[in-house]
Structure P
Amino acid sequence: MASSTQKPSSSSTPIRKYNFDVFLSFRGEDTRYNFTDQLYENLLRSRIKTFRDDELERGEEIKPEILKTIEESRISIVVLSKNYAHSKCCLDELAKIMECSEKMEQKVLSVFYHLDRSDVREQTESFEEAFSIHERNVEAKKVQRWRDALTKATNISVFYVPKKW
């Protein structure tokens with residue numbers, strides 16, 4: 001007689017645990033007290049559980065807990081701004097976000113805050129300046145990972161915030 005309760009087979013897709021609906025990645029000095037604050041407040045008001053790192057100090061390395069939080073989020077919103085690429089922490093977050101997008105099918109939305117998409121994709125203007133610094137101080141493999149992540153971020157769902165905003 002067959003049992004009425006079946007155990008899932010070992011080949012079934014594991015159920016992912018999400019601790020957050022949205023992970024916000026942004027450069028604090030560019031957007032924290034304007035666009036990102038408003039976005040964050042509106043997400044919370046809509047009862048969307050959102051993670052925003054308010055504790056990371058400028059120049060600090062990314063904490064392993066942040067990488068885990070990215071993995072445990074359904075969606076990542078990346079607010080790309082003029083100085084985003086100057087932050088190694090932001091670039092590490094972005095690389096992890098794009099990895100989760102590929103491997104875990106996490107949804108990603110790129111927001112271009114006072115930027116042209118082509119400046120990010122082609123890494124010109126402030127992005128070119130940031131990478132010229134990184135190339136002198138960071139191993140080449142890591143810099144290439146960051147460049148690839150930025151390029152991928154320009155090829156997904158995007159939203160523009162005009163300079164007059």
Structure Q
Amino acid sequence: MTTFLEWLMTYAVIFKFSNVVCVSYNHSWFQYHECRLKAISRNKVILNINGTVLHSVNNVFVDANLYKRESGYKPWLLKGVVDCCRFMRKNYNPAAKILFGLFKEFTNINHTCPYVGPQILRGFYLRPELLLLPFPSGEYMLSLRWFFDQKLQFDTNVSFLFVEDIKKA
């Protein structure tokens with residue numbers, strides 16, 4: 001038997017990807033092989049990202065920003081830098097912990113440093129029951145800027161739609 005909240009989250013929420021853009025700035029350190037969305041159904045879109053770290057990296061930082069679309073994308077709620085090597089040893093950042101919880105079962109990026117070789121995110125789709133924060137309806141973009149040894153290596157920008165329609169439920 002499901003609770004009312006579980007039922008509401010299942011039937012009254014649209015939470016899906018709308019766009020992804022991946023850019024590598026240093027092809028001698030990181031190369032993207034795949035970065036695309038695939039529509040599975042009307043309300044389910046999966047994200048596949050496949051890239052290779054060509055040299056062993058022990059110093060990885062990500063600059064994360066969450067933007068909400070309001071006459072263009074405006075900064076909203078999340079802005080911060082996460083030491084990925086430290087985070088993988090001990091989940092010290094609550095916002096990063098929520099974000100990582102959304103995709104950890106779809107990736108091989110679930111170990112401590114060093115990072116080298118293929119880094120894969122396959123079949124990842126958004127599930128509203130894993131989103132632990134209240135979110136207003138709207139279009140959002142998560143911008144991730146990845147730094148190796150304090151040098152910008154690549155960007156991953158993911159746009160998504162979150163619509164909570166209680167009337168529909």
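Just so it is clear, none of the values below were taken in a lab; they were calculated from the coordinates. This one's a predicted model, so the numbers in the text were calculated from it and none came from an experiment. Cβ atoms are built from the backbone, for glycine too; each structure is taken alone.
General observations
- Test item: helix-only ellipticity at 222 nm (-39500 (n - 2.57) for each DSSP H run of 4 or more, over all residues; to 500) calculated as -12000, pick one of P, Q: P
- For 12.9 (mean count of other Cβ atoms within 10 Å over residues 74-81, calculated) the corresponding structure among P, Q: Q
- Structure from which 34 was derived, relative contact order in percent (Cα under 8 Å, 6 or more apart), options P, Q: Q
- Computing FRET efficiency 1/(1 + (r/R0)^6) of positions 106 and 122 (r between Cβ atoms, R0 = 25 Å, to 0.05) across structures P, Q gives 1.00 for structure Q.
- Identity of the structure behind 12.8, 35 (criterion: Rg and Dmax of the Cα atoms in Å, for residues 66-145 alone, calculated), options P, Q: P
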